[in-house]
Every structure is written in structure tokens, then in C-alpha cells.
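Each reported figure results from applying straightforward, stated rules to the coordinates on display, with no laboratory input. Just so you know, these numbers come straight off a predicted model, no measurement behind them. Cβ atoms are built from the backbone, for glycine too; each structure is taken alone.
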Structure 1
């Protein structure tokens, strides 16, 4: 899992999974996800999720863990 989006998760990995650099750049330029789920490559169905840090609730999860640790 990735905590935050960035060059590696948005560009490098989709290309490593077989997406063309041109398609990734075009999707980025249009504000679209750089990977479409599911995608089939070499007879396998691939799913690539967004970084978990982009979910609004992740802040509360982190704060809850901090509170738990502080209470020990």
C-alpha cells in the first residue's frame, strides 16, 4: 500500500504494469486516474488501487492510533 500519491504510484507503477507512458501522461493531464480497474495484461486481471492516504478517514485512523499510544 502507498500512503500518498506521487510520481512512483501515479506514473512509474502503471508503466511497470504495462500501461504506455503516453496514456499515463494523457490521463494525468486530463485529471484522470492513470490506471483503469480492472485491466487485463498477459491473461491476468490486474487491480491497482489508489494510495490509502487520499481517503478522508485516514487522518482519523492515524489520530486514533496516536491517542492509543499516548494512553499507554
Structure 2
């Protein structure tokens, strides 16, 4: 979709968001355990976020990229 021109920038965004999510997941999981004494609410939040992520990907229409054919 974006080509190779921006691949470094796109990888940077992907991995930055992954690391922020990993940090927040570990931190909030521990916080929920400290507050509630178990991980139940951490699981509920994880399930809700997973369902949300799946739903926002439903409208994506993947199109094949046309490539130049050799002569």
C-alpha cells in the first residue's frame, strides 16, 4: 500500500506501538492485581481490546498490487 519508500517509518510506528502496548499491559495487569487481588479484570480488558481490534479491521479492503509484467 505504501511501497518501500516509507518502510522504515512504518516499522518504527508498528514497533513503537507494540512496545507501548506491552508496557501498559504489564503495568496495568500488575495494578489490577494489586487493586482487586486477581487478574480477572486484566483478562476482561484484554478480551475487550482484542474484540475491538478485530472489529476495526473488518472494513479493511485488501487490494492486490498491480505489478509490471516483463515483456
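For mean count of other Cβ atoms within 10 Å over residues 3-10, which of the structures 1, 2 scores highest? Display every interim value, and only then the final one.
On the way: 1: 12.9; 2: 9.6.
Going through 1, 2 one by one, mean count of other Cβ atoms within 10 Å over residues 3-10 is largest in 1.
Out of 1, 2, which structure matches -24000 when helix-only ellipticity at 222 nm (-39500 (n - 2.57) for each DSSP H run of 4 or more, over all residues; to 500) is calculated?
On the way: 1: -10500; 2: -24000.
Only structure 2 yields this read-out.
One of 1, 2 was used to compute distance in nm of label points 7 Å out along Cα→Cβ at positions 35 and 51, and the answer was 2.0. Which one was it? Don't jump to the answer; show the numbers that get you there.
Values: 1: 1.4; 2: 2.0.
Matching structure: 2.
To test your reading of the models, identify which of 1, 2 gives 77 for percent of Cα pairs over 13 Å apart when calculated. Working shown, then result.
Numbers: 1: 70; 2: 77.
This figure was derived from 2.
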